[in-house]
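None of the figures in this text is laboratory data; all of them are computed from the coordinates on show. All values derive from a computational prediction rather than experimental measurement. Cβ atoms are built from the backbone, for glycine too; each structure is taken alone.
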Structure I
Amino acid sequence: MSNKTYFISGGGTGGHIYPAFTVIDYLLKQDDTEKIYYIGNPDNLEFDIAKNYPAVEFLPVKVTGMPRKISIDMPKWAVQFFFAVLKAKSYIKKYNPDAIFTTGGYVSAPIVTAAIMMKKPYMIHDCDSVPGLVSKFAAPKAKIVSVAFESSKTVLKSKDIICNGNPVREAFFTVTKQQAREKLQIPTDKKVLFAMGGSQGAKTINSAMVNILQTLSEDLGFYVILQTGKKKYEEVIIDLETVYPEFKNNKNIMVRPYFDEMVYPLKASDMVIARAGSLSLTEIIQCNLASILIPYPYAAQDHQRKNAREMCEKGVSLYLEDSECNQENLLDKIKEINNGETLQKMSEKAKELAKNNPALDIVSQLKSIIKN
């Protein structure tokens, strides 16, 4: 069996980039992987992440998102995209990849277009319940289309479409709750509530949590983890010192700006409060957690609301609008889950939805499209 070369692409936001690099993690462990190239915008997050992968070579393409409305920016974008496709075609000619894999986003459009023009086999994975424009464009010619949500199957046109779920890091299958609690020095006998708003944080979630931290910890008996977001940490600490000056002496409260290894606070928890990005939902489900979802109201194509509603329909989450996320409403939702058997039932529903290992399945499918 000859060794294989792969082109990987996807970007614009972390929701496209992190799943792509998770697949790279698994490809690098394959004995027959010769070389992996990442096609992305050097001004974006994918370039920063690629620097941590010495075995992956970054191939730059300068591309931005297509203007959603007809304007004077459209011709400028069209010229930029034309040259990005030419650059992508030159990479295919030079490195001759055996297969191309993309996770969507505007960054992947040039390489998908070049692959179609040069008849190179490619596979796509769409991470959201509402597939993006690039996925809709790429799906018909893709050898295999992978999706995270069953609802995406009705939107994308493909002869071979598979609901794999989103790829997540191997640690989500190996780290136990006990190991996670030991790592974070959390008592094993406590019920743990984790509130997070992503790397940027969520002001509404932070504000509501600040006002109920004392109640959650002292009256309801929770160990509470609050991830504030890097830029909002100092602001939250100032608010907490005003509302609950003794919080620093409370050993059952952990306030952090961000966790580089999200697997530990998630695995340590029993319940989570979060936005409704597709990757977060996959990790929440993989950890078998009951959840309260507060979708970001300005997400592209309103996909977070749709993601959240799908999770609620499946019985793993409660829904709360961002505009209604105040201390009273959030506390009511927490009490609703914490009441009786609800927490256990939601956890069991999440366990039913969890996939064995989406990344391994995706790697296997990607290898299957390679021409022998």
Structure II
Amino acid sequence: MSRMSELAGWILFLLIIILIYGGMHLYVFNKVQAAFRLSARSSAAAAVFMTVMVFSVIIGHLVERMGSNLFASLVLHISYIWLGLIFLFFMSALVIDVYRLSVYASGALTRQNFSAAMPSPMLSFFLPLMLAIVLNIYGYFEAKNIRTKEIVIKTSKLPKESNKIRIVQVSDIHLGVMVSKKRLRRIIEMVKKTKPDILVSTGDLVDSSSHNIGHFVKPLSLIDAKYGKFAVTGNHEFYTGLNQALEFTQDVGFTVLRGEGVTVAGVINIAGVDDPTAKRFGGITGKGEVELLSELPSEHFTVLLKHMPVVNNKAINVFDLQLSGHAHGGQIFPFSLLTRLVFITDHGLLSLSKHSRIYVSRGTGVWGPPIRVMAPPEITVIDLVHKGE
């Protein structure tokens, strides 16, 4: 793909996002107008504010790329908190409007007056506003409440003498100006307590330029894993600058697997592939998924690290466990309804066949709004134990 076509693709993508986000703001603006009957001057002021907020996230990331961490952090926090608030308001108000439409339709069909059941424009504004505020407050604390998810998988491919192999998965931490040192310190402490034999990161470890996250290198590099630390690229590694992202990931002690596989401790295969986003940034590195897996010793338990929870049907039964992330479990309900439609699963363990499973992490961090609603963050502990024939 040429630079020009790649740039055109990004511009089109950005325009679509702006149109969708701008449409949400226009909907909210109309709700404000209906509730308060704004004067011409107040309407103009509200319109200017809404327009600025539509572009505020883009402005924040531009400031971040310029290296002004403190100002970028302030702008992005305000922008993403607003995004979460307006998304939840929009979805709540939409439900009320569907109800209003059904009341109107019922009255028209039955030729009866149901106006008493129709909420006023003021109520139609304040009810979703209060719900959005409550859910944002709840979601803020939910996002801080990182949980340890424990899974036990029995396999005959693990030798008896190995007792068990503990794999600890982190995913979608999104290190950047939105992530505090306190939050990262909590993640590190929780991972250390699990005492991993193998630590894996299934993509989107970073979400910022290296000059914004250099202070995270030392604390992350102190996490030890008996048989090593392995990572794969997510889409955000490409968005933020692949070379810098790879350098950071390697500096903190991860071996980045890009179409590569290794046999660890003589008992388990770890393979990893690039996120499909690589196709837009110069192409996927390394071997194809099926070829890569087929070349690994089949007598060993094989773990495939793959950022997106998408399964290659030709690879089923060639790997034993696919570990993925990306979907965040939807992060903010009702967005989870969409992720469940798009992916085979947006969180949890799913059997694909007698020999293959996929586990999708809800993610250890957040992207965008610093909130989670009905999708708590997690660190996943997977214990592989011997199962007799």
Rg and Dmax of the Cα atoms in Å, calculated, reads 23.7, 78; among I, II the input was structure II
Working back from 4.3 (mean projected area of the Cα convex hull in nm², for residues 140-179 alone, computed), options I, II, answer is structure II
For distance in nm of label points 7 Å out along Cα→Cβ at positions 124 and 340, structure among I, II ranking highest is I
Value -15000, calculated as helix-only ellipticity at 222 nm (-39500 (n - 2.57) for each DSSP H run of 4 or more, over all residues; to 500) from one of I, II, is from structure II
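So if we calculate mean count of other Cβ atoms within 10 Å over residues 28-35 for every structure here (I, II), which label has the highest result?
II
Quick check on the output: 98 is volume of the Cα convex hull per residue in Å³, for residues 76-147 alone, derived from one of I, II. Which one produced it?
Numbers: I: 78; II: 98.
Comparing all candidates, it corresponds to II.
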Value 15.0, calculated as mean count of other Cβ atoms within 10 Å over residues 20-27 from one of I, II, is from structure II
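Work out which structure the value 19 belongs to, where relative contact order in percent (Cα under 8 Å, 6 or more apart) was derived from one of I, II.
Values: I: 15; II: 19.
Considering all the candidates, the number was obtained from II.
Looking at distance in nm of label points 7 Å out along Cα→Cβ at positions 276 and 332, point out which structure of I, II has the largest value. Please list the in-between numbers first.
Values: I: 1.8; II: 2.5.
Biggest value here belongs to II.
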Mean count of other Cβ atoms within 10 Å over residues 108-115, calculated, reads 26.9; among I, II the input was structure I
